[in-house]
1. Computing mean count of other Cβ atoms within 10 Å over residues 123-130 for each of P, Q, which one ends up highest?
2. Computing semi-axes √(5λ) of the Cα gyration tensor in Å, for residues 67-266 alone gives 31, 24, 13 for which of P, Q?
3. For log10 I(q)/I(0) by the Debye sum over Cα atoms at q = 0.13, 0.16 Å⁻¹, for residues 35-138 alone, the calculated result is -0.51, -0.75, so let me know which of P, Q that is.
4. When you work out mean projected area of the Cα convex hull in nm² for each of the structures P, Q, which one comes out largest?
5. Quick check: -9000 is what I get for helix-only ellipticity at 222 nm (-39500 (n - 2.57) for each DSSP H run of 4 or more, over all residues; to 500), calculated from one of P, Q. Which structure matches?
6. Identify the structure, out of P, Q, from whose coordinates FRET efficiency 1/(1 + (r/R0)^6) of positions 235 and 291 (r between Cβ atoms, R0 = 30 Å, to 0.05) was calculated to give 0.60.
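Taken together, the values in this text are just the output of simple stated rules run on the coordinates, not laboratory data. Values in this document were obtained by computation on a predicted structure and should not be read as measured data. Cβ atoms are built from the backbone, for glycine too; each structure is taken alone.
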Structure P
């Protein structure tokens with residue numbers, strides 16, 4: 001019998017039953033996240049009507065101008081997760097320091113790092129945005145987690161996922177046993193399994209990169225893109241399409257559904273930052289999902305999930321997607 005049509009709640013509980021020693025805490029945490037993402041989906045959908053689109057007039061820790069929805073969605077995530085007893089602490093793109101669970105609330109065994117509204121620059125032009133999250137285990141017997149406890153390699157993730165708020169709202173989820181996609185049925189207010197066992201094709205003829213940064217790229221990326229642009233007249237002997245949405249959730253969702261490669265590579269513009277995308281709550285969770293779907297995620301020089309984090313808001317280059325294309329770019333980096 002096909003699992004298609006199951007609610008995400010049923011799916012999570014059935015996955016929990018596969019683990020004899022499961023306490024149900026992870027299932028509870030995932031349901032908390034699902035609830036928060038439903039609220040965010042509603043707010044994104046009505047942002048123009050209720051006047052919460054536009055710039056907030058402040059900056060986050062990265063020095064980026066915050067949208068009103070950046071702040072609001074961060075509050076939604078915190079408010080849905082800080083009282084249920086499933087988390088020991090949180091980290092958010094929008095907050096400089098880690099977020100502690102209130103002293104009068106119960107604590108759990110997990111840590112979460114999240115980007116509450118990825119691609120928020122797209123809000124005012126009605127393009128897709130999303131939420132990304134990564135779940136880690138908190139070391140045992142730690143009553144007050146610190147930044148140090150979040151400094152775990154991506155291979156230590158126990159769950160990762162993202163929501164994309166587009167024409168439909170979808171949640172993509174992995175617990176290390178493949179990748180599944182759920183679509184929000186607004187009539188019943190439930191995420192329904194619509195894309196089971198998602199797999200990324202090994203080959204592709206589509207790439208996504210911000211071409212306005214071309215003059216800043218390193219030689220291996222310059223070479224790869226030049227070959228793609230030459231099309232069937234060049235060494236690749238086939239034509240490529242280019243896509244760029246400026247929303248990581250939308251780019252990765254496209255890669256998951258039809259293949260492709262997404263790149264925000266190292267260049268000589270943000271080298272002092274180490275890259276553009278944040279390791280803990282963007283690159284690591286997306287890498288976990290992509291690898292579970294048969295793809296590869298790399299900086300060009302090393303596997304992203306093998307990187308030892310050094311700070312909560314650390315940035316890294318990202319090259320992820322279809323296996324054969326990412327391996328080609330990695331080989332170009334090795335040659336230089």
Structure Q
């Protein structure tokens with residue numbers, strides 16, 4: 001497919017976008033976000049284009065998110081350079097949400113972080129047989145962002161908080177039941193879908209006919225366990241509830257506790273606070289809030305230490321500051337919500353689904 005990281009094409013009635021960085025799990029660079037934005041802008045007013053299809057090259061990942069190595073490098077040079085990357089990413093998420101034509105994401109493999117942002121806000125989200133979704137940012141001293149405080153905040157019960165804090169992945173059956181994907185269709189049909197959209201065939205009829213029942217998933221079993229632990233009123237109480245349950249639920253609580261202990265304590269508190277606030281917000285407000293928080297996180301040690309431990313050295317032994325959830329002060333958390341780097345440019349517009 002050549003050496004371009006994003007393939008942009010027109011084929012009859014379809015605009016075709018292909019992520020082409022399989023060696024980097026199709027992580028999206030600053031340049032790629034700009035190209036995605038330019039393509040949507042061009043196709044929004046192009047009368048020939050009926051809809052846009054987004055897919056990816058390589059079989060392991062649809063998209064591992066924004067290029068965290070690039071963000072890390074920019075941030076070490078100047079945190080404002082990293083903030084500019086995230087600004088472009090967030091503004092693209094909003095542009096996609098306001099895009100008024102069908103936008104179909106064909107996803108197979110890993111969908112992480114920013115990979116959710118470039119698909120969730122489109123009209124149609126198709127999960128292949130190996131689809132797996134996660135928001136793993138607390139493991140790198142960051143927060144579930146790109147509007148996660150809004151979309152995780154609006155999932156039923158405490159499900160979104162569980163996903164935000166643990167960073168654990170869900171399969172397509174659970175993603176479908178939660179409304180994070182709209183259709184379950186095996187990858188062997190993806191070319192057929194692209195061809196049909198190129199001919200301008202009605203997208204809803206097309207995808208509904210190809211959709212297959214995804215099965216029960218894991219949440220019917222986990223739902224009551226998740227609620228028992230994550231309906232707590234504080235992060236400290238979540239830890240206490242998990243400890244108290246111990247191995248009473250097939251060891252699930254203990255495994256969750258192990259997951260939480262690996263995460264940045266500051267990130268856990270922030271993710272909890274964002275989730276609570278996001279439940280009362282619309283997407284626009286959530287993106288603005290998150291941008292203020294991440295700009296401040298780019299000036300903190302945990303993010304750079306998390307990238308070192310999980311991405312660069314891969315020793316998985318981050319030294320968090322502070323290293324205990326009980327040592328994260330309310331004053332410090334409140335300071336991270338103070339946005340003095342300006343707001344995002346999120347123009348008004350109406351989504352086709354509004």
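1. On the way: P: 18.6; Q: 22.4.
Greatest value across P, Q: structure Q.
2. Numbers: P: 35, 20, 17; Q: 31, 24, 13.
So the calculation was done on Q.
3. Numbers: P: -0.47, -0.69; Q: -0.51, -0.75.
Source structure: Q.
4. Numbers: P: 17.9; Q: 17.0.
Sorting by mean projected area of the Cα convex hull in nm² in descending order puts P first.
5. Numbers: P: -9000; Q: -13500.
This figure was derived from P.
6. On the way: P: 0.60; Q: 0.85.
Source structure: P.
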